[in-house]
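Pasting the structures in now, so scroll down.
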Structure I
């Protein structure tokens, strides 16, 4: 295929997308924000840091130059939300005209300081680029193995969206188009908080009944906040909402679920994150979500308890008990 794509950010998911697209014959320029990481990937033709043992296809190029990476018309940003603003600032310094470019965000989070979604940060920094969001229940190792998977591509520009849909789709990776960028981003971000809580339940030794109840009520509070922020109710029942939520809450590969499990077993969040190579986005997103819930007066009891466990030293058992002992009510999904 003649199209050239740049991916900025060489974590597990950014690298996975680079490999999957390259296997399709698309020329991909992958750029890590760390020079030493780029040099290592160039030398060994694999991402030893995050995807050891997976060799790069020949059409995958590692570029040391950010300016070179920005020359292509399709740019995928695979940067954790916590660091996205600083990377966008460096991109802006390159003085590239983004009017004819499409920028795809694959980050899942909400910035703690500004309470903005990734696409909002991108639009603020880069102006008139066509912005899209790729999100869904995608475990990197499973996608690389060729396990049948699906994802959502949200884009307000229909022509750009259809082009990206074709580029990303392969026999084992099916892409659905969507127009609700707000809902798709919030589903991907907020489900990580529920995955943390489900992991805590795993660490406490609770069973499937408990997890099913928490997941369902978690979806309800995600939807409540999402609607308040302008998202469509139905988006949260699709692939980027319920689909991503189920995968992240049950998969043993899920970083957020794993962090929660260790907390449930008695470890502290600082102790856990210090040893992690990859980012568990929910650890930061829970701060943003709690701030938004207070600001918009949205009831989010699970989010509140996860925050209390992570940052206030509350006992996970006490948090679970407090959720169960809340006043009785009618079930409401949103």
Structure II
């Protein structure tokens, strides 16, 4: 049984409705998804993201080793700091998206649910004689997220003040990492899996109400932030989805896929781009990931994530051909769509 199919302890909370597919194991919402979105915009809420896979990499060579394998400059990552990184194919296509956290002499990596085993297999294949020991700890550790302008106050109440994006502070046996997305203020908390319910109760007591993954995804879509396996396919390169700014260092040494990154960056012509679509509000069923986006009957892209946003209505991220005009008349199936430029 994979971690993603093990229900979170927080699904026992009142009103919890389980998510499915890639978010199986956590709550889609707790009874009022649109109100939960407003909570993340106007106040502060916590989101159960305990289905994410978690790896640790101890060992003296860990940072220089990860530096050589990923798109990010990691050799000088300071204690108490975090960043994003990618593992690319030899042709520069995105294979893994990593959130990398350095604290207490250990590098922590959390990734999309179901991708940890594949990442660990890759890391194990690249160990050689280096002093590193990567292993997965998803069964022992869980991720919660705080989102909303009240995030700093909740962290202060917990005694874990990390003020700037990607700052990291200890939190009991785990840590807290400030994040620049999906909302104006956000943080990820790594907690012992056995303490998940206790930590959620502490967060609620500090003023953060529960919100489901639906609310988190709505804000992520609004912020145009990509998610591995939603906004990516087998030929996605970092430039197409916005990871060039947050997960790629353009002035580091060689790594797998670096030639493609440099060539496309210098030419400035990625074949596709990620856009936000406004869909006709009459749609009853949300488009699925992979549904075609057409213009004049020709496919110009595909939907990556569609959500119902409390303010924007029905919106979706889509990956479309680079030359698709911002004012093009688009359709997703029979539903009219327009790019938010």
Structure III
């Protein structure tokens, strides 16, 4: 662990004219940092990553502190720190909740990081960071409002209005993954129970693992006994395999229902998709073709687009939790 004096010397000799925006993506397997600055504040100056110390809360705090110390030493400037996490801070307790990196739950992450770094930090859900990145200088730049969607191991969402993340009074704005699938019918099969304790959450139908399980359940022995990735299933669908096409078509129809609900509530100008399943090209033509019936309008101008910054959007958005020129 760096000595406190080392950290103070690094900051004292930093160029006071240059204030960095440091973004950190705290994931279950890796922690990534990006430093943004330059004219306009949007140029990437540095990117580093380390393995996440799984099940080790104190080790996670120190890993983040070490990344910040090293970035500021290398660039010779101080930075604001924004962090994206798979969870959120409870407005009631100030502790982390709902994180799938379970060793963070019920811990005072913000307070402990501020003590380690000697400055204020800002923490947001990783889907909010993704949405912010894409709304500011990504695929939805100039659009308002914007809904950012993560279709990955889980299903998350973030809302950006006027260039700012909408957190909500309960800090759950955008959590569409834990709303029941709209238009649920017998055709959707038996109840699906979510890790959150509820039944039929959108996440149980639209996550990457749910897509893969749907294919495996139908393909059975035809899948060769091996679990196929979402990307492989999509490739097979594009090549005309009947089972893959049927599973993808069912996925697209469910996604259209779920996003139709979002359009009715938020009426976003742009919906941006991220996560592994956002790479399925067919979604961008097929889902808007299907989402008309549940949307309460005679005209649907909402655009569905893939993320411009891909896997980098989360960490870029974390950096943007602080405005250009703002100091901690």
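Every read-out reported here was derived from the displayed coordinates using simple, explicitly stated rules and does not represent laboratory data. All figures in this text were calculated on a predicted structure; none of them were measured in a lab. Cβ atoms are built from the backbone, for glycine too; each structure is taken alone.
Quick look at the values:
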{"item": "Among I, II, III, structure where mean count of other Cβ atoms within 10 Å over residues 185-192 as derived comes to 22.0", "result": "II"}
{"item": "At a computed -10500 (helix-only ellipticity at 222 nm (-39500 (n - 2.57) for each DSSP H run of 4 or more, over all residues; to 500)), which of I, II, III", "result": "III"}
